[in-house]
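The following blocks contain the structures, represented as structure tokens.
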Structure 1
Amino acid sequence: MRADFNSAARMTPALPAALAACTDSHSIDLGFQQLSAIQVAILGVVQGITELLPISSTAHLRVIPGLLGWQDPGSAFSAAMQLASFLAVVSYFFADIKSLLIDGLRAAHHRDFKDESWRLLLGIGLGTIPIVIAGLLLRPVLNRCDSPLRGLIVIGVSSVAMALLLALSEKLASHSRRFAELRLSDCIWVGIAQALALIPGVSRSGATLTAGLFLGMERETAARFSFLLGLPAITLAGLFEMHQLFKAGLTPHGWALLAIGLVTASITAFATIYGLLHFLQKRTTWPFVIYRFLMGIGLIAGVMGGVLANS
């Protein structure tokens, strides 16, 4: 039987035309308004787990609703939900972030540009530029209702490609460099890799973790740096999408659904950070490699075999 990714939409009472999931190919996808509070809470848990693990939250927020027959929540929902990751990362690393900001800004004030905290702050800023530029260029394609980048074939191919790259980094990298040994160039290279995460299925944390491993970082260091580097990007993306949703006329019901998703995603994301850092202290990323590879192959095979709908 062919999976119907829009069955939930047909089973849900129609929304007003201005608030429907899609009115034309250039509309912002507000499909998440057709989901129930429980469905959004479940997707919040999915977001909280998959955003910070190297397995792609965008892919899971696209695939899981489809497999369950729910309405696709859309890329605007996925981007806005990244604010949950911001809250979790800031909460978990609050002392580190506070120290980094205070020491870095103090060093800048005294023109001590060799200070490690200042150089890391500068690096995070420079590392954010690629994804900002790429996001502005790709936004018309990513957020439109019929975006070809949200097809399951694209997600499947991206998942397989990133699984192979992560596997290669595990085999070739030295896994020896610690957090205190990070250089400005590391921030830029990992920032360039982060921009690839705009393609559904790549995964922001997956791309940055893989890049960090290729640069010789310890697994835990690569993950920790991935979280910190992602703060500006996920904050800007989340706030921007919140603004766009406001301009699009999101209803009070829609804002309430977003709030439910953000709460569940924040709690889950905090637990995910703890779990991942402790996991990578003693173990490799091979479980994620295998998971991503099997997921990608499964999606490609499902679409090619007619079991899943690509769009």
Structure 2
Amino acid sequence: MLKKRLQIESSFKDKHIQAGGKFENSKFMHHLLSGMLKFFKLEQRALNNLFDLNVINRDVKLAKLPKSFDGFKILHLSDIHLDGITGLTEKLSAEISTLAYDMCVITGDFRFDKRRFHADEMAPTLQLLSTINAPEGIWAVLGNHDCIEVAETLEQHGVQVLLNENKVIERQGQQLAIIGVDDPHFYRCDDLTTSLASLSKDRSETLTKILLVHSPEIVAAAVQEEIDLYLCGHTHGGQIALPFGIPLFINARCRRKYASGAFTAGKMFGYTHRGTGASSVLARFNCPPEIVIHTLKVDT
């Protein structure tokens, strides 16, 4: 899968449009939206909305969760795109400094651009990472904006990037598995079977399994593999939505009920992050950016 990803990266790095998308890669639509915001004098309001970070605290009851992980808090960020939004890094760092959590997970899209990598794009992300204090580590998967150099940079700064693999973490002799797959949206290099391969069948059946994915596009496969908690992003919740948060565009091959917020599928719980930043158009309406704390609870 890594070879496939590198071949895809090589094919589009110097192109102006990343193939394989719809609205998110349509320059015409981006220009049209930007023009409409300017015409209706909504540019500043749209930009201000990008800084209206909502902190979402939610409990997740999991039947197989070991007692030693009861109350375990996961800070969930996604689609931060920090190099594209001046001032967001400082705002986000300030908000996170007030929160308590055990682990941080970031479900892809660290940079604003999609094409050739420039090291300075990662500077705001590295600044943010230096302020995150997660005793059980910072874990990440790559998104459709992220080339392999993003993973290399993150790992050099202590982030554990999961590319179709898993890690088992332990507390008081009890365990849960953190699983991460590569981007299923554009690169389509996700391989959930390989991600779980190192877990024996008996062990897999008894372990609580938390899956990190960039998008909600492999929900059915995750249900089949008996994943307990599916954490993802990518859709931005629509970024520009109708009243009550109904997204106009979800830019994902999935059912709309998986496009924003909490969902269930079979026995699996999931959460699609609305995004901490923004991409394509510097605007949000009826869809504020968010920081999410998932608190794991034993379902008794």
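A value of 32 was derived for relative contact order in percent (Cα under 8 Å, 6 or more apart); which structure in 1, 2 was it taken from? It traces back to 1.
From which structure (1, 2) was helix-only ellipticity at 222 nm (-39500 (n - 2.57) for each DSSP H run of 4 or more, over all residues; to 500) calculated, if the value obtained is -6500? Matching structure: 2. Each of structures 1, 2 was scored by distance in nm of label points 7 Å out along Cα→Cβ at positions 98 and 114; the highest score is held by 2. Set 1, 2, criterion percent of Cα pairs over 35 Å apart: the highest-scoring structure is 1.
Where a number appears in this text, it was derived from the coordinates with a stated rule and is not lab data. Nothing here was measured: the structure is a model prediction, and the numbers come from that model. Cβ atoms are built from the backbone, for glycine too; each structure is taken alone.
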